[in-house]
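So, here's a batch of structures to check.
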Structure 1
């Protein structure tokens, strides 16, 4: 059992009739770009995905309703290319509560631009770990395990390995699938193949370690030990800086996943720090996440 299941630290008001599985997943489908009169299929699809994500048992652990992982799935349908075939994007977000606070920290915020699938209205969504039955459920299950893996990594050292390996198995099963997003050579290396490849690559191990240190030894301590917790997060940024300088690959996709989730939070965390710590963390962040450099520079604008 992950540590948070024992702490019982986060309470969510939810209807009592819902089955308490691992995820509390909100689902939204935007079909405005598709012309047509049968709009009910999109509501049916949204309901089917909601039930699939929330009613599937993704682990062998027992979760209470108030322990479920909060996440969002936003699907933008761009094109209908057949009676039951669609192309679009899927954005996946996940959050985690911080110990002894009402604050939720973003764990994942990823836009997957390679999402094409078949869906026949009222057909049951089926999934098995051993076979690529259809692209819709394979993609959804892949991200369910990514969410679980990142969450478990944040509570125990390398605790998400089992779930990342399940995601990798889904990826391997889909290598002969006609749909995009599963293969090494597709797109700009920001797809499902490179996501799980980076996560399980030993060269990126320090970033997986940071997910534990940043959350359990940093954020979770800050309500009682603000200075110590924040100092640990500075050291986490120094660890990521080493990965950046070693450059396991030219794209540093896994590192960017971290900053896509954390850049705003890092600004808030260090805006009220003392000058020397501000300067150090600013120098690190502008080097390793230069795309958000202008945002990080606002850290220095806050006066203590």
Structure 2
């Protein structure tokens, strides 16, 4: 398992998967099925695992956080990079990094807190969290105005943050002055496209971002890695062809709930039993939605398996 300081090559080496967290019927963390999901991801070449929003860590108590870290450390094999998340509120993040500093993970991501929060407070919070942790953290920028760009530049310059997950949603190929300004003071090799396969081509080709995160990679790891490979070769046409496989499931995630749809897609695709969602979220029960998710998940998985067979 990776324990050394985060480098640009770490960020570029693999799609950064953002998996759901499987739970048993009693809502305890399920070791067996989380291991199955990791094995599926590794089968497609994915070796970076970021546990955050899709794992519903927003709703995880501090009392369970140590158990999660022990699980991630024990499930990791050589070549894996495990990235837990803390927060989203400041007090919870501070309590969690007190636990995390006892483990060898090289960083944690700070989940974005939208309310109650303001840009200057976010910047101060990042600094205090990293200071308490004793290591730089990953910033998660999800909205315009979440943090002032000049503050972000200073945090990067001071070594408070080692990377930025950039996830502000724009219309396709829309100008992004916030991202352009951010890249004037944060090296692009340290910025990750954080909204899955849909904007990955634009972010990597237009702005030169290092890599991208993905939830749907949990269904189709080989295809997601193939998309990254095509972008590395500047083969935009091939990247667009591969990305088209992800759009039906991504449309459902955007239209219903990114977290909840992915949780069901992994289960309905037969990859592992993700189990119940920790409240304040709930599993999807609408029969029509379930049927659409199952169809999209199985079609994406079939495309992934075909790609694996072709490469064999």
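Summary of computed values
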item: With Cα Rg over 2.2 N^0.38 Å, for residues 114-233 alone derived as 1.27, matching label from 1, 2; result: 1
item: Structure with the greatest value (metric percent of Cα pairs over 21 Å apart, for residues 170-241 alone, set 1, 2); result: 1
item: Among 1, 2, structure where Rg/Rh (Cα atoms, Kirkwood Rh), for residues 42-137 alone as derived comes to 0.98; result: 2
item: Read-out relative contact order in percent (Cα under 8 Å, 6 or more apart), computed value 13, structure in 1, 2; result: 1
item: For distance in nm of label points 7 Å out along Cα→Cβ at positions 130 and 250 computed as 4.2, the structure of 1, 2 it came from; result: 1
item: For 123 (volume of the Cα convex hull per residue in Å³, calculated) the corresponding structure among 1, 2; result: 2
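Read-outs: derived from the displayed coordinates by stated rules, not from any lab. The structure displayed is predicted, hence computed values, not measured ones. Cβ atoms are built from the backbone, for glycine too; each structure is taken alone.
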